[in-house]
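Input: structures, listed below.
Each reported figure results from applying straightforward, stated rules to the coordinates on display, with no laboratory input. Quick caveat: nothing in here was measured; it's all calculated off a predicted structure. Cβ atoms are built from the backbone, for glycine too; each structure is taken alone.
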Structure I
Amino acid sequence: MSTFASYAPYYDLLYHDKDYSGEALFLSSLLRSFCPSVSRVLDFGCGTGTHARHLSDLDFSVLGVDASETMIERAQINRAALATVHSRRLTFRHGDIRTVRLGEQFGSIVSLFHVLSYLTENDDLLCAFQTIRAHLSPGGICIADCWYGPAVLNLRPSVRVKQFDNEGTSILRIAEPVLHPNENVVDVNYTLWIRNAADERIETIRETHRMRYLFMPEIRFLAKQVGMELVDAREWMTGREAGLDTWSVYFVLRG
């Protein structure tokens, strides 16, 4: 899985304005409502560890796993910059959600920022659900989010432009989506221009992120195949009922 391979070094800059703190609070509330005694979390697709770091602020211990070695390297660097009281609650490991086996189980698992939507083949999705089940303690819960099919087809993906500037770096990113309705995927074609202020050098990066949108019957079916149960599904960050305008939906699986 080479997605983010080229622009992983710029990931934190691109998402500096993402409300990680608010998302961690929302996630904390969900975790403790379904599993009141939860204190340790397994985070599949942890990226550079920002969600994990904010969860550590809320007294969770987190093991973050990601398929990108570059992301894990940056997560380790970010961890090293934290105060000891927080850094000791965080551990990061390289691993692919389709295949990794850590040799232990957790009462709570999370997989955020549409990690499962990056698995566009049925076999890959099933493998990911098997991995989640293998690491979930009996009665434990998993909270994951995805692109929600009814909303994607209703609202349709559109071209998006994002710009970031600081004293050393300027980034312009254009995302151009192509919808493939018969495959339930969207190819998001990213072009990034990165300017280094020190030498005015401009780097151009192009990546295509193929994203699968999922439907409730699929999630329910996959969960059943591996011995889990879908117990809730709502709009991420609001808790509203999933529908035609809820692009990002979280679902809760119980082992």
Structure II
Amino acid sequence: MKAAQMFDLTGKVAVITGGSRGIGRAIAHCFASAGADVMIASRKLDVCQQTAAEIRAATGRRAEAAACHVGHWADCDRLVDHALDTYGRLDILVNNAGMSPLYPSLIEVTEELYDKTLGVNLKGPFRLGVKSATYMASHGGGTVINVGTIGSQLAAPTELPYACAKAGLNALTVGLAEAFAPTVRVNAILPGPIRTDITRAWTPQMRSGNSVPLGRIGEPEEIAGLALYLASEASSFTTGAIIRVDGGVTRRV
């Protein structure tokens, strides 16, 4: 198989949560450029519609938008059903939606904040992963890609509920990979510091990437490249993998 064929997603349908901006947006553009039709999902439908329109114009592929709060299982079910009703198939799920709300101190973390963080970062991906993989397993197979964080292995006290949830996502990746093998592959990407709208609130020192061994922070497209590999036949012998893309970070940035 030639390299272009190995990474070709023509005829595939991908659902990307958190797909309207940052890493999710880059993945959606990358998949469409590789031939996939995509569904962009997030809580804000108008932003998803804008991203979908940009992808259609840039790639000529079909791109649709869907509103979904992944912390609610009913929304997760509706998203998968909507994708199947719209496209007639589902081959790739990217669990990219996430949130890490700020808090003054650990003792001031409220139950509401904790539950909301776990809901978006772990509960939703669990339901979406199970529902999507169940469909894929009975329809020729597919792939699930969970987007976590290096913080799941280098937890910081300033984002501990988020780190706990993403550590659970790592466990979910391994468990789903075993549960749905051999027809469905499930893998995770752990990004390090990546330049998105979130980094605008970082200090200049953090944005400089001076503490990263490669000397800079990453770009969303550098995550999208790995996502394309995991979604395509190029990674046909890869499942249950948890892959760091962090510039060589060995401590918190």
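A few notes on this one:
- Label whose coordinates, when P(r) over Cα pairs in 5 Å bins from 0, in percent, for residues 107-186 alone is calculated, return 3, 16, 24, 19, 15, 10, 7, 4, 1, 0 (choices I, II): II
- Comparison of I, II - label where mean count of other Cβ atoms within 10 Å over residues 91-98 is highest: II
- Mean count of other Cβ atoms within 10 Å over residues 19-26 derived as 25.0 - corresponding label from I, II: II
- Taking distance in nm of label points 7 Å out along Cα→Cβ at positions 195 and 227 as the criterion, the largest value within structures I, II is that of I.
- Among I, II, which structure scores highest (criterion: distance in nm of label points 7 Å out along Cα→Cβ at positions 43 and 179): I
- Test item: helix-only ellipticity at 222 nm (-39500 (n - 2.57) for each DSSP H run of 4 or more, over all residues; to 500) calculated as -8500, pick one of I, II: I
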